Structure 1
């Protein structure tokens with residue numbers, strides 16, 4: 001199962017992708033396995049030499065007994081120190097940001113695909129939509145003539 005952040009792919013050119021582990025509680029894992037996660041407004045922030053996933057919405061699992069659960073809390077990402085240093089140098093001073101691209105399960109553990117993104121201009125977004133519509137129309141015409 002792979003949950004993709006379509007909003008990030010629409011708003012950013014993804015220049016580089018990195019796989020990171022993520023620290024989750026048991027109820028959060030069950031909620032993600034049920035497909036209940038929203039990465040639309042999420043981003044990755046590096047603080048004090050550690051990477052955190054900020055503003056990702058993982059709703060409370062129905063059968064969870066936690067009373068004071070915060071669905072949008074910051075969650076620590078598991079990266080090597082040299083990866084964090086590399087990302088810090090790439091983000092600082094440039095018009096790039098770190099965005100979560102997808103979350104998926106690998107060897108019974110959840111991994112977060114973090115992308116180094118550069119913001120798209122409005123005309124770039126329209127161009128992508130126009131190309132997608134053109135390809136869709138061509139495919140429909142080819143199917144209709146068969």
Structure 2
């Protein structure tokens with residue numbers, strides 16, 4: 001089977017919540033060709049399975065192959081957030097933001113990392129720039145009280 005076929009089947013399995021099948025298919029595809037998107041998606045499977053250390057390895061492998069792969073960098077930062085490794089998350093997310101990634105997802109993740117790292121002024125600055133209805137709900141899920149701004 002070709003890499004693209006394996007990729008498509010793995011993507012479908014992942015979307016259907018068949019994570020073990022998706023993991024197997026991504027690994028098979030990686031045996032044929034190491035592609036950053038395969039590593040990134042395998043990392044996403046591991047994150048969904050709660051295997052954060054394995055997910056981080058996958059995102060790092062993706063970034064070794066393609067250092068400018070923004071989605072893998074974001075996912076790496078998000079995995080560090082989930083592991084409560086806020087300093088590492090903050091550095092990765094800040095690098096994305098400073099390179100021009102002003103997506104709401106990146107800014108919200110950076111906002112969380114700032115607050116959890118004790119950088120309240122930076123947290124407020126980014127919070128003010130967020131334009132997401134669900135931002136307060138997401139912050140509360142991380143144990144962060146939305147500021148009165």
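Read the figures in this text as sums done on the coordinates, not as results from a lab. Since the structure is predicted, the reported quantities are computational estimates derived from the model, not experimental observations. Cβ atoms are built from the backbone, for glycine too; each structure is taken alone.
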Q | Top of 1, 2 by FRET efficiency 1/(1 + (r/R0)^6) of positions 80 and 128 (r between Cβ atoms, R0 = 25 Å, to 0.05), largest first | A | 2
Q. Can you tell which of 1, 2 yields -10500 when helix-only ellipticity at 222 nm (-39500 (n - 2.57) for each DSSP H run of 4 or more, over all residues; to 500) is derived from it?
A. 1
Q: Work out the source of 3.1 here, i.e. which of 1, 2 gives that when distance in nm of label points 7 Å out along Cα→Cβ at positions 16 and 104 is computed.
A: 2
(Q) As an exercise: relative contact order in percent (Cα under 8 Å, 6 or more apart), calculated from one structure in 1, 2, equals 12. Which structure is it? (A) 2
Q | Which entry (1, 2) yields the derived value 18.1, 61 for Rg and Dmax of the Cα atoms in Å | A | 1
Q. Out of 1, 2, which structure matches 11.0 when mean count of other Cβ atoms within 10 Å over residues 88-95 is calculated?
A. 1
Q: Taking 23.8 as the value of mean count of other Cβ atoms within 10 Å over residues 40-47 derived from one of the structures shown (1, 2), identify that structure.
A: 2
